[in-house]
Structure P
Amino acid sequence: MRELMLILLSSIKLIGGYPIPEELPVVHFVPHGVLEEKACHKPCPVLGWFSLDNQIYLDDQLDLKGSVQARSILLHELVHYVQQVSGKFDGMRTCEGWVQREKEAYTIQNRWLFEQGTATMNFMLLHLDACHVIERK
């Protein structure tokens, strides 16, 4: 897992400009229901989640060895890790910062998928507008 994370972090550095951190996050493979509870607090289509205590949770059904798409989920969560370590989004309002972090993570993920010769994941903006609706109220 360490080797894979270092390879993905190298890609994140090339695409997003983030330095490779000295420490790697802890990665947990958990049942989908546990992931749903941690990330959404209800049923949802989540496959990965980064907690602010620098831990990554992945659906235990992801096949990191056999699936480029699955590796892209780990890459996406690693982007959140380097965002957190760098402090790039510190000081932004919670919702605004969340949207910007997600947009950047999906942009890097989609670019990486393109470079792997794989179709990009087109669900990027499906859940990003909810934040703006909440803020307007």
Structure Q
Amino acid sequence: VEKATETGADVITPLLTERSGRGESPSPSRYDRWERIVIEAAEQSGRLYLPVLQQPASLTRLLERPGRAFLVPHPQEMSWPEAANLLPRRGTLAVLVGPEGGFTPDEVTQARHRGAILTSLGPNVLRTETAAIVATSLVRAAVH
């Protein structure tokens, strides 16, 4: 939440996956904490507008949302320069970052079938927070 805010995400939706370990919505106190983090990170990074913090959603539900493209960081997929050429220059692009341990093969297949752009972020395995920072920063640089 903090790093997505700092790197310019417009909407933040915590992603529920098979490996995320949480099938339920966060407690009100956790959600309140996330909201405070968004405000503090926006102030620190000089943002004029706060990103929208949505309730957590499953991968299936996010992929069903119309009118958006999806970028999914995933090892051993196309290189970033190739993927950057496929990014839409207008409209909504959702960056879907998997949990520790990554997406399951079924989740990767589901994303691929929905037309997601799957890309490697490099040769190293990144933690979820780091992958979000790298992916969001690369997208911002590529489309602006």
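Quick notes
- Among P, Q, which structure scores highest (criterion: relative contact order in percent (Cα under 8 Å, 6 or more apart)): Q
- Given 2.3 for distance in nm of label points 7 Å out along Cα→Cβ at positions 64 and 104, calculated: source structure among P, Q: P
- Top of P, Q by distance in nm of label points 7 Å out along Cα→Cβ at positions 16 and 96, largest first: P
- For the set P, Q, ranking by distance in nm of label points 7 Å out along Cα→Cβ at positions 80 and 112 places Q highest.
- Source structure (of P, Q) for Cα extents along the principal axes in Å, computed value 45, 32, 30: P
- Origin of the value -12000, where helix-only ellipticity at 222 nm (-39500 (n - 2.57) for each DSSP H run of 4 or more, over all residues; to 500) was derived from one of P, Q: Q
Each value in this text was obtained by applying a stated rule to the coordinates, not by laboratory testing. Note that the structure is predicted; figures quoted are calculated from it, not measured. Cβ atoms are built from the backbone, for glycine too; each structure is taken alone.
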